[in-house]
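Each in structure tokens, the structures are laid out below.
Each reported figure results from applying straightforward, stated rules to the coordinates on display, with no laboratory input. Everything numeric here is computed off the predicted structure, so don't read it as measured data. Cβ atoms are built from the backbone, for glycine too; each structure is taken alone.
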Structure 1
């Protein structure tokens with residue numbers, strides 16, 4: 001049987017630490033009647049954290065667990081490009097720094113026109129000792145804020161570009177993406193045709209010559225990513241058409257991606273490219289007919 005006194009003590013401890021150590025602010029306004037009565041809400045900057053008994057997740061038919069204290073945070077509020085978010089979340093999950101017991105879920109927003117929300121949860125047994133609660137809470141805050149940062153460019157609540165993408169009608173509904181390393185490009189009908197060229201300013205690009213008009217526009221959801229020495233990836237969106245290429249008699253490539261391996265900080269700097277590249281393409285996408 002759940003020890004309700006210990007549950008309240010754990011929640012009190014978590015809220016106190018979120019406020020006193022992490023600089024949060026306790027929101028003590030009346031709760032929505034549909035929320036658990038023991039729920040506590042703390043804001044840290046623009047991030048919102050929730051502490052309380054596990055209410056379950058209706059969208060996935062997961063019922064409440066009375067023996068669990070749930071640490072929870074909404075990492076993104078309004079995402080329409082769900083496929084891009086799934087790719088980011090996959091990288092976050094597979095990062096060695098991410099604990100395996102964190103729960104990350106994507107749910108539809110409350111309003112019909114709203115995008116999807118991304119939640120990150122850390123379940124704790126009610127009987128957990130106070131020392132474990134403190135250590136787990138501190139780690140959870142770091143992971144939740146880290147996930148919030150990597151999703152911010154896709155969240156309409158934090159990114160003007162995301163609002164533009166949502167309004168374009170090109171990114172509604174669930175999409176999924178494949179990440180294709182450059183050593184596999186030779187097996188793809190279009191990625192295998194990418195060549196490097198330099199424009200009149202000596203800036204290098206990865207270019208596709210051939211696709212034009214509507215065929216070229218099919219590449220707008222294809223991005224090229226470049227690995228940095230700190231392990232992060234820089235994403236470069238397609239330029240349609242690309243700049244004129246002197247070596248091609250000033251011909252414009254139908255699609256071009258700026259080569260992020262070109263220039264930038266020198267070796268040893270965390271922003272320096274390692275040389276590894278990959279393409280992020282919609283799942284199963286092969287491009288227009290050759």
Structure 2
């Protein structure tokens with residue numbers, strides 16, 4: 001015979017409060033549980049089938065989620081326990097499931113979306129036009145744009161066997177393949193913190209990640225310009241009609257561009273690339 005729920009107590013409550021101008025609901029449910037052995041652990045009683053699961057179970061009215069569960073043993077009859085479950089519409093947990101019976105290293109993190117202002121020098125405007133004058137000659141300075149980029153922050157439990165070296169290799173890397181619908185090299189992953197400790201009686205690593213999304217990619221781009229150009233295997237000065245050395249446009253292979261055409265754009269990888277699917281569970 002396993003632990004069983006005898007029934008729900010008549011006791012219970014609901015509270016409506018304001019938090020930052022937003023109404024929040026708090027509910028309390030009380031259950032009576034009968035254990036099959038007076039020596040069963042408190043944790044064993046808390047995991048009685050049918051009891052709400054912290055972070056997962058929604059109340060009967062569908063407005064709140066279980067936030068805590070406490071068990072008090074009857075001092076007169078050690079086989080009976082009173083279990084009080086607190087529900088709230090405010091969910092601030094860092095995972096989609098807080099059931100201690102499930103493997104924390106399989107939990108899917110709940111992320112927080114933030115925005116961070118970023119400046120970037122671009123070689124083309126949003127219409128796709130090269131940042132150059134009407135003769136195709138690039139300006140001395142590129143076009144600097146300022147934007148708010150979305151940043152997703154989240155915690156993730158991982159096996160304790162994940163080493164510091166593994167974590168270091170995940171810091172400041174871009175996605176080598178598409179991830180969550182985002183194109184290659186548009187996501188920059190950084191590790192904010194990572195520590196090994198005992199969670200739910202098991203040694204685990206708890207790591208905080210941050211993903212910053214730039215639809216223009218995290219690839220450094222430069223206009224292909226220079227004071228010399230390739231003529232076959234020979235380097236020659238880039239000269240104006242009066243013989244003055246100038247900085248002119250190149251076609252991406254070292255040769256001159258056609259007069260009036262904008263120079264090619266060269267791309268340089270600033271970060272190492274990794275498959276985010278191999279270590280992130282979002």
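When helix-only ellipticity at 222 nm (-39500 (n - 2.57) for each DSSP H run of 4 or more, over all residues; to 500) is calculated, the result is -7000; to which of the structures 1, 2 does this value belong?
Among 1, 2, the structure yielding -7000 for helix-only ellipticity at 222 nm (-39500 (n - 2.57) for each DSSP H run of 4 or more, over all residues; to 500) is 1.
To test your reading of the models, identify which of 1, 2 gives 3.3 for distance in nm of label points 7 Å out along Cα→Cβ at positions 184 and 208 when calculated.
2
If you work out percent of Cα pairs over 24 Å apart for 1, 2, which one comes out largest?
Comparing 1, 2, the top value of percent of Cα pairs over 24 Å apart belongs to 2.
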